[in-house]
Structure I
Amino acid sequence: MRKQELLGALREKLYGLPRADVEERLSFYSEMIDDRIEEGLSEEEAVSQIGSVDGIVAQIVADTPLVKIARERIRPKKRLGAGVSVLLALGSPIWLALLIAAFAVILSLYVTLWAVFASLWAVFASLACCAPCGVIAGAVFAVTGNVPAGIVIAAAGVACAGLAILAFFGCKAATRGMLLWTKRMALATKKALLKKEVAQ
């Protein structure tokens, strides 16, 4: 692939991004290719070292904030007519209320998921606190003459320690999965906005 082919393919696939950002990225990759050519590589070799078009686009989309893509997507490409403006203004009590409600529902679901993870970490913290307390209380009971109760309490403390270890790894894996899911959802939203933009 030659330099202009790569830049043309990038321009086409980055169509939904703000124009200034697209030009900045194209300039960056153009300079990168030129630098490699100056180092003695052929144009095709320099382009192949940059990577695939899809890989570059995925990286650029991942690095671009969702707000910037949404703002570019929402910005009208031409001036709205008087009739459309009037309809938007008259319908705003309905469409604005629905938009706010949809945003509130999505946000509340997301916050609820994080509240579940916070609860799981609270369970881990309580088990981790109960473990040493149980062992110490068991030792105190055993020293004061109530050996059976001391053994039971100390055993409960050891059980809490084991459960705390299991809970830690479970909470860690669940939190990592939630963060990964959040990142994937943001990337999918960005790609959806770009695809809708290209389809128009």
Structure II
Amino acid sequence: MKNELQKCIDGEWYDCHDDIFIEFKAKARRLVTQYNATPYDDKTTRRVILKDLFGSIGTNVSVGNPFICDYGRNIYMGNNVSVNMNCTFVDCNKITIGNNVLIASNVQIYTAAHPTELTERLTPDWTPESNEYFCRTFALPVTIEDGCWIGGGVIILPGVTIGHGSVIGAGSVVTKDIPANSLAVGSPCRVIRKLNGEQ
């Protein structure tokens, strides 16, 4: 039988209040608080904190503060990544960010979601004494491939992959995969033209 963490990573309904997730959140909150209180020019300390917080981190990575994440451990960053200030990464499942990626201010990346239908979203016969949470939760990974630029205020929803070299216009809400070398904008985000894909 799968434990709650395995269910979560497999995209199944899981108990987001299981002890393992409470532990993950406690560690992440502690490290994020330290990170956001560390001066911007203390790059050595900031790097040490991010290495402890993230699942993996490449070289030449900059994460502006304030920065907020859920678990931290599910964030995987490549080389030459710039994350500007005031970004939120809800990393209940994996958030994978490739090399040479720019993420502007106020970007929100969500992996967690709930069923759309009310009958599925609410736990049947739930009471305050139940061992379950009152609603059902699942999480799907988000991938931002190499060379992408995510504009200011973009919201990326669970399960989305943004293809190599693509640009997402400011304020867009990305609900579906975006193919490589595309300029995509809007809510919901749509491809408006192809890019040449050259460096």
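What follows draws every value from the coordinates through simple rules; no lab data is involved. All values derive from a computational prediction rather than experimental measurement. Cβ atoms are built from the backbone, for glycine too; each structure is taken alone.
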For distance in nm of label points 7 Å out along Cα→Cβ at positions 123 and 179 computed as 4.3, the structure of I, II it came from: II
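Check the numbers for distance in nm of label points 7 Å out along Cα→Cβ at positions 107 and 171 across I, II and tell me which is largest. If you can, show how the numbers build up before the last one.
Values: I: 2.7; II: 1.9.
Structure I gives the largest value of distance in nm of label points 7 Å out along Cα→Cβ at positions 107 and 171 among I, II.
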Winner on distance in nm of label points 7 Å out along Cα→Cβ at positions 11 and 27 once structures I, II are ranked, highest first: II
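Here relative contact order in percent (Cα under 8 Å, 6 or more apart) was calculated and came to 14; which of the structures I, II was it taken from?
On the way: I: 26; II: 14.
This figure was derived from II.
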For 16.4, 49 (Rg and Dmax of the Cα atoms in Å, for residues 99-138 alone, calculated) the corresponding structure among I, II: II
helix-only ellipticity at 222 nm (-39500 (n - 2.57) for each DSSP H run of 4 or more, over all residues; to 500) from the coordinates reads -31000; which among I, II: I
At a computed 1.07 (Cα Rg over 2.2 N^0.38 Å), which of I, II: II
